[in-house]
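Quick note: the coordinates plus some simple rules give every number you see, no bench work behind them. Computed from a predicted model, the values in this text were never measured in an experiment. Cβ atoms are built from the backbone, for glycine too; each structure is taken alone.
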Structure I
Amino acid sequence: MSKKYDCPRYVGVPLEQLAPIMSECLAKGQEVVLTITGNSMSPFLRDKKDQVVLVACDPAALQPGDVPLFRRRNGKYVLHRIVQRDDGVTCTRWGQNEALHSHGDGLRYTMLGDAQWQEEPDIAPDQIIAVATAFISRGKRWECDSDAYVRNRMRWHRLLPIRPVLVFVYHLPHRLRYGVPRRLRRWIGQLKKK
C-alpha cells in the first residue's frame with residue numbers, strides 16, 4: 001500500500017537561510033525534504049509543487065544518474081542530475097556502458113537539469129551538499145533506486161537530442177494560457193498610449 005503524501009502550502013525561504021539548519025540535520029543522518037523551485041528539472045519535478053528528499057552522501061561515491069544538491073561557485077544552490085563522472089583516470093557517462101577518455105584533472109562531475117540540454121561541467125566534490133534519495137510528486141513518493149524511476153529517467157535521457165522541442169511542447173499550454181494574454185494586454189496598452 002503506497003502512502004499518500006500531502007505537500008504543505010509553499011512558503012518561500014531562500015536556501016541560503018536554510019543551509020545551516022539543513023547541514024545540521026544532514027550531519028545527524030536525518031532526511032531533509034525541500035520543495036522544488038524552478039523548472040530545470042521539469043517535466044518530472046514541478047516548480048513549487050513537488051518535493052525532494054535529501055540525505056548526506058560521500059561526494060566521491062556518486063555516479064552518473066544520481067541527483068545531488070550542489071552549490072555553484074556563485075553561491076546558488078542547484079539540484080541537477082549527474083550525467084558524467086570523471087575521476088582523473090576514467091570517465092563514465094550516464095547511459096553509456098564503455099569508459100571514456102579522462103581529462104586527468106581529479107574528480108569532476110558534469111550536471112544537467114532534466115529540462116535542459118546544455119551541460120554544466122567541472123563540479124567538484126566539495127560543492128556537493130547532499131543527494132536525492134526520493135521525490136514526492138503528485139502525492140506519491142518515488143524512490144530514486146526503484147526500477148520504474150530509473151527506467152523513466154533513462155528514457156528521458158535518451159531523448160536529449162530532441163529535448164528542446166519536447167520541453168517547448170510541454171510548456172506550451174502554460175505559455176498560451178498566461179503568456180499570450182499578458183503580451184496582448186501590453187501591446188494593447190502601448191497602442192492606447194499612442
Structure II
Amino acid sequence: MTQTAIIGNAPEFDGRSLHLNDYDHVVRFNNTAGLGSKSGTKTSELVLVSRGGQPAEWLADPQFTQRRAVQDARRVTLVFPPSARIEDECHAEELCQRLAPLGKEIRWIDEATEARARQALLSHGASPTAALSSGFLYTFMTVEAGDPRKWALDVFGFGFDGWDGHAWAAERAWFEACHRERRLKLHRVPVSGVESQI
C-alpha cells in the first residue's frame with residue numbers, strides 16, 4: 001500500500017515527531033510552510049495555485065525554480081488549467097514554460113473535477129461563489145481517483161482558517177466526512193486565526 005502525506009501550510013502545525021519523510025509520497029502546497037523545519041524535508045509533489053497574484057509573484061522571482069520544493073518535486077500539479085479568460089488572471093501556461101526545463105511531470109486539475117468539488121462543498125453549506133482552496137481541491141481529486149485498498153492518505157497541517165474568500169467551515173466538514181468514511185485520515189491542528197493556509 002502506498003502511504004501518502006498531504007501537508008498543508010497551517011502555521012501552528014509542528015510535525016517534527018511524525019516521521020513525515022518516511023512516507024512514500026509527500027505532497028506540499030504553494031510556499032510550503034514548514035519545509036525543512038517543522039514538517040520534514042521531503043517533497044514528492046508540489047501543488048501550485050495558477051491564478052491570481054501569487055503565481056505572478058513566483059514568475060517575477062528569478063530564483064523561483066531554485067526553491068527546494070520546486071527542485072525536489074517529481075511532479076508539479078497546477079490547481080487550475082490554462083484559461084484565456086482575462087478575469088481568471090491565469091498563469092498556468094507561463095508556469096508550465098518556466099518549469100519545463102526542469103523535466104518535471106506537470107499536470108493540472110481540470111474544470112470538470114473543479115465542478116464536482118464545488119458541488120461536494122455545496123452539500124456542506126458552502127456559498128456557490130466561494131473560492132476552493134488548493135488543499136481542498138487537490139485532496140478532492142486524489143480521494144475521488146484513489147482506491148483506499150491501495151492508497152493510504154494522511155492529511156496534516158490543515159487549519160481551515162485564513163483568507164475569508166474560502167469556505168473553511170464547509171471544507172472542514174468535507175474532510176471530516178471523508179475521515180469518518182475512512183477515505184483519508186485527518187490529523188487535526190488547532191485553529192489559531194493566523195492567516196496563510198493551504
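Observations
- Structure from which 18.1 was derived, mean count of other Cβ atoms within 10 Å over residues 88-95, options I, II: II
- Looking at mean projected area of the Cα convex hull in nm², for residues 56-151 alone for structures I, II, the greatest value goes to II.
- When FRET efficiency 1/(1 + (r/R0)^6) of positions 16 and 160 (r between Cβ atoms, R0 = 25 Å, to 0.05) is computed for each of I, II, the largest belongs to: II
- Value 23, 21, 17, calculated as semi-axes √(5λ) of the Cα gyration tensor in Å, assigned to which of I, II: II
- Relative contact order in percent (Cα under 8 Å, 6 or more apart) - structure with the largest value, from I, II: II
- Comparison of I, II - label where distance in nm of label points 7 Å out along Cα→Cβ at positions 96 and 128 is highest: II
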